[in-house]
Structure P
Amino acid sequence: MDKDIFNALLKKAELSKKEFGEILGTTGGTISNWGNEDREIPYWVESWLILYIENLQCKKIIEAIKDSGVCTVIRNTSK
């Protein structure tokens, strides 16, 4: 994965490099160095970010369903 794709995935994940570093237990500076000259982006980062993004999207869908009241209507009619 190149640095442009990495940055795009971070943006889609709604994470700054600092926030991503905190999740991983490292610094934003370390994350910023990934993709520069001798600092390759670790192989697992792309799949990790994709799963994080998918999870974020699922949480948004769940919240939208809860906010819509659809679940309450379904529960009340199934009795």
Structure Q
Amino acid sequence: MLTQPAAPLNLFRAADGELEVVEVSTEDGSTKRLCELGICPGKRISVVRQGNPALVAVGGSRFALAAELMQRVLVRPCR
């Protein structure tokens, strides 16, 4: 079974369903904060609404994320 390559979170829509976080790379220290919110490698996330900020779901919570941060979160579909 082939694993799909990771792509930035901002390329996905609500219709894409659950996504697995593969990598979070920020240069301004946001990586720790994102991980505290549950957005870290191995976790599942889904896009609720695109935009700037976008609305994402992690576990039972929803968060607004700026487009710049969404570009730095690499994910792949959980299919």
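Rule-based calculations on the coordinates, nothing more; no lab input. Everything numeric in this text was worked out from a predicted model, so none of it was measured. Cβ atoms are built from the backbone, for glycine too; each structure is taken alone.
Quick rundown of the values:
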quantity	calculated
With Rg and Dmax of the Cα atoms in Å derived as 11.3, 36, matching label from P, Q	Q
Comparison of P, Q - label where distance in nm of label points 7 Å out along Cα→Cβ at positions 39 and 71 is highest	P
Which of P, Q yields 28 [relative contact order in percent (Cα under 8 Å, 6 or more apart), calculated]	P
helix-only ellipticity at 222 nm (-39500 (n - 2.57) for each DSSP H run of 4 or more, over all residues; to 500) from the coordinates reads -21500; which among P, Q	P
